[in-house]
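**Q** Pasting the structures in now, so scroll down.
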Structure P
Amino acid sequence: MLPPGWIVSIQSPISLDDESEPEPDIAMVPGRLADYRHAHPAQPALVVEVAESSVAFDRVHKGSLYARAEIRDYWLLNLANRVLEVYREPAPDPSAPYGWSHRAIAMLSPLDVVTLSGLTAGQIAVADLLP
């Protein structure tokens, strides 16, 4: 489903800024593996966290961190509630832990489909993402 020039990184660090290198469960990053021999990816188009017991932390803290890095698509696969939480439109938010949050939030059930922002083709059934 990915267009040429993109790779999927699994549980590997991404460089968001000088202070932050989280290791999301999945990140879609531009380039080829060889591009990251000497540095971590810095501009992921999509970050996905899979959570059951850490949903609140991933939603609030990691969500704010990813918003501050202006990641346009942050997905939280919430195993506890069997939903995909889709966060888009990062914007300043003084009440958020890192001063940013996503303004557009969608809660998708297993019956829904999701697309990646900026990709016109390729829908993913939320049910296919859940165990």
Structure Q
Amino acid sequence: MDLSKLKNKKILIVEDDLTNSELIIEIFDSIEVSLTCVFSGTEAIEICKKEKFDMVLMDIQLPEKDGYQVTKEIKALYPDLPVIAQTAYAFLTDRDLALSSGCCAYITKPFKKEDLLKLVIKYI
């Protein structure tokens, strides 16, 4: 796995659960990547209007707006921005809904570090 592809990239983590966001941050701990964490869809949309990111890791179950709606709004601003859905929802219909909302990939929680990194490297 070529982690050098991630060097100096900016990733937005949209995750309302502090433990889950800390886990994701720890996965990227030894990699030279810039991480920004927000806890709601509204915050995600606002920060995307102000800053440029190379990727978004999008939780689906969020307060206010769900990750599907937030993804649609972010993709309207930046159609080429890769968004990976990360969710506890594991049904095929959930995967299809994530992809149809604009996500390039979908990973179910709990996920393995290697699986998340492979997806990020593939789409960044």
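**Q** Assign the value 17, calculated as relative contact order in percent (Cα under 8 Å, 6 or more apart), to the correct structure from P, Q.
**A** Values: P: 17; Q: 24.
This figure was derived from P.
**Q** Now for a different question. Computing log10 I(q)/I(0) by the Debye sum over Cα atoms at q = 0.10 Å⁻¹ gives -0.25 for which of P, Q?
**A** Working: P: -0.30; Q: -0.25.
It was calculated from structure Q.
**Q** Identify which of structures P, Q gives the largest calculated value of distance in nm of label points 7 Å out along Cα→Cβ at positions 87 and 103. List each step's numbers first, then the result.
**A** On the way: P: 1.6; Q: 0.5.
Once distance in nm of label points 7 Å out along Cα→Cβ at positions 87 and 103 is worked out for each structure, P has the highest.
**Q** Could you tell me which structure in P, Q was used to calculate mean count of other Cβ atoms within 10 Å over residues 55-62 as 16.4? If you can, show how the numbers build up before the last one.
**A** On the way: P: 16.4; Q: 23.0.
So the calculation was done on P.
**Q** Comparing P, Q, where is distance in nm of label points 7 Å out along Cα→Cβ at positions 31 and 111 highest? Please report the intermediate quantities before stating the final value.
**A** Details: P: 4.3; Q: 1.0.
By distance in nm of label points 7 Å out along Cα→Cβ at positions 31 and 111, the leading structure of P, Q is P.
**Q** Between P, Q, which one scores greatest on volume of the Cα convex hull per residue in Å³, for residues 47-94 alone?
**A** Details: P: 61; Q: 83.
Biggest value here belongs to Q.
**Q** Any idea which of P, Q comes out highest on distance in nm of label points 7 Å out along Cα→Cβ at positions 15 and 63? Intermediate results must be reported in sequence, preceding the final value.
**A** Working: P: 2.9; Q: 1.8.
Ranking P, Q on distance in nm of label points 7 Å out along Cα→Cβ at positions 15 and 63, first place is P.
**Q** A value of 0.95 was derived for FRET efficiency 1/(1 + (r/R0)^6) of positions 7 and 23 (r between Cβ atoms, R0 = 25 Å, to 0.05); which structure in P, Q was it taken from?
**A** Values: P: 0.95; Q: 0.70.
Checking each candidate, the match is P.
**Q** -12000 is what came out when helix-only ellipticity at 222 nm (-39500 (n - 2.57) for each DSSP H run of 4 or more, over all residues; to 500) was calculated for one structure; which of P, Q is it? Display every interim value, and only then the final one.
**A** Details: P: -1500; Q: -12000.
This figure was derived from Q.
No lab work stands behind these numbers, since they all come straight from the coordinates. Quantities reported herein were computed from a predicted structural model and do not represent experimental measurements. Cβ atoms are built from the backbone, for glycine too; each structure is taken alone.
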